[in-house]
Structure P
Amino acid sequence: MEKKSGEFETALARLDAIVKQLETEDVSLDQSVELFKEGKDLARRCEALLKDAQTKIEAAGNGAAAAENN
């Protein structure tokens, strides 16, 4: 899946909106289930994006350390 600029922030904002909607609005059971499913998908996507960012940061750190040793 191609990553778009701001994808993490967009997903996180939508996840926050879902939580607020479930906490403050009177939603039907069916709607609650759909919102929960969407939220789980968004949480998984955010986690994947964070792991990817961590991998890139670690790789950059390893590259800098290797350059210092040469």
Structure Q
Amino acid sequence: MTLTSTEPIRVYADTSIYGGVFDVELAKPSRAFFDRVSDGRFQLVASALVEAELAAAPPSVRDWFDQFRSG
């Protein structure tokens, strides 16, 4: 498979990337990552494990995950 500049790269995001958005030390790089998701450069892939772990996360983190949930 050859990637072109228009094809998004599928990226597995674990639980910590969603929570990182709300962490003082990780917020800037985490939000930069999600900017690239919003721009269509990355297509997020999440596992059932990530979904289960995020079920116990604070509402802000769950809402962030839901905003970027694929498919």
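Some notes on this structure:
- Answer label among P, Q for the case where mean count of other Cβ atoms within 10 Å over residues 20-27, calculated from the coordinates, equals 10.1: P
- Computed -30500 for helix-only ellipticity at 222 nm (-39500 (n - 2.57) for each DSSP H run of 4 or more, over all residues; to 500) - originating structure among P, Q: P
Read-outs: derived from the displayed coordinates by stated rules, not from any lab. Note that this is a predicted model, so its numbers are computed, not measured. Cβ atoms are built from the backbone, for glycine too; each structure is taken alone.
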